[in-house]
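Undergrad: Just below sit the structures, each encoded as C-alpha cells.
No lab work stands behind these numbers, since they all come straight from the coordinates. A quick note: this is a predicted structure, and the numbers were derived from the prediction, not measured. Cβ atoms are built from the backbone, for glycine too; each structure is taken alone.
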Structure P
Amino acid sequence: MAIRGINHAVLYVRDADRSAEFFCRVLGFRRLDDTGEMPRFNGAAFLRAPRSTNDHDLGLFSVGDNAAASAAGVSTVGMYHLSWEVETLSDLVNLGAALSREGLLTGASDHGTTRALYARDPDGLEFELTWVMPMELLTDSDTPTTKALNLEADIARFGALTEARRSR
C-alpha cells in the first residue's frame, strides 16, 4: 500500500463562512456548497483550489466564536501548518501581495528546492504557499535549507511563469 499524497484538509474554525470567504477571496478557492457541487451543511464549508481536480481540498467546520486559539506547538500537540502549492513564482508574488494587504503574511523563505510564503487565516491557523522548483532546473547548490526569500532574483533565474514541478 503506497500513499500518493494529501487529498484534502479539514479544519475546525470559529466561523466556517468567514474562513471560506477568506480562502475564496484571497487565495482563489471556490466554495462548492454554494454552487451545488456539494450539499450544504449548517456550520460547514467545502472548497476547491483553483486548479484542483479533487472532490474538495478544504473542509471547514464551525466551532463558535468563543473557541480558544490553537495551542498546538506551544502547550499541546497538533498540526503546525498546511502547505498549498502554487504553479508559478508570479502566483507567489501575487498571493504574497494579497496576504500583505490583509496583514496576514508572516514570513517568506527560500528552502533550496522550494520557495515559500507563510501566512495565517482569520483564526490564526498557519498555512504555507509553496512553489516547487522543477527538477530540470535544480543545480548542486539547490539543497534543502532555510534562508531569506528573494523573489526578484528567483524570477530573474527561473522566469515569472515557469511552472512548478508537480508533486503528484
Structure Q
Amino acid sequence: MNEYFLIAKIVSVYGKEGFVKITSFTDFPERFFDLKKVYLDFFGDKKEFFVERVKKQKNNFLLKFKNFETGEDASALIGKEIFVDNENVIKLPEDHYFIHDLLGSTVLRNGQVFGVIKDVLAYPANDVYVIDNLGKEILIPAVKQFVESFNPEKKILILKPGDEFYEDDED
C-alpha cells in the first residue's frame, strides 16, 4: 500500500515555460534535484506527475512537470500540495525521524506509560517533544541526554530513567 508524504506546495507560476515556484517543507531541499516523479493532490486523489526539470533560484526551487509547457498550463497547479510515495522518501541519518513517525507515539519512562507525543516543536538548538501526560503538556528536549530510544515501527519512545527533568514547579 502506498503512503504519501507531503514535501512542498506550489505557490505560483514562474515565467512562461511552465515552471512553478514551490514552498519546500523538507529539511533536505536538495532532494528536489533527484526527484523523477511526485504526486499532486486533487480533491483527495493523488495524481502522478513527472518532474522534467528543477532549478534553484536564490532560496526557492522551481519545478517543471512533463506536459506543462506554458505558464498558463502550470497555473492550474497553483495551491496544490506535492507528495512523494514511500519509495521516494528520503533516507534519514541515524537517530533522525520524521515528525509523522513521532506523532501519536507512546512515551515510556521508568517502564511505565508516561504519555503520548502530540507535537514536535522545531527550535534552533534541538527539537522539543510535546507530550500529553494525562491532559497536561510536558516538554522534553529531543536529545540523547533525555531520550533512550525510539522505535518508529512500534511508535514507542523510551525516555532515560530518572526524574531530574520532570520536576513540577507547582510545589
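Undergrad: Determine which structure produced the value -6500 for helix-only ellipticity at 222 nm (-39500 (n - 2.57) for each DSSP H run of 4 or more, over all residues; to 500), calculated from the coordinates; the candidates are P, Q.
TA: Working: P: -6500; Q: -1000.
Answer by label: P.
Undergrad: Between P, Q, which one scores greatest on Cα Rg over 2.2 N^0.38 Å? Display every interim value, and only then the final one.
TA: Values: P: 1.09; Q: 1.30.
Top value of Cα Rg over 2.2 N^0.38 Å goes to structure Q.
Undergrad: Give the label, chosen from P, Q, of the structure having the highest value of mean count of other Cβ atoms within 10 Å over residues 121-128.
TA: Details: P: 18.2; Q: 10.8.
Max of mean count of other Cβ atoms within 10 Å over residues 121-128: P.
Undergrad: Taking mean count of other Cβ atoms within 10 Å over residues 65-72 as the criterion, which structure among P, Q has the greatest value?
TA: Details: P: 10.5; Q: 14.5.
Largest one: structure Q.
Undergrad: Identify which of structures P, Q gives the largest calculated value of mean count of other Cβ atoms within 10 Å over residues 33-40. The partial results should precede the final answer.
TA: Working: P: 12.6; Q: 15.4.
Structure Q gives the largest value of mean count of other Cβ atoms within 10 Å over residues 33-40 among P, Q.
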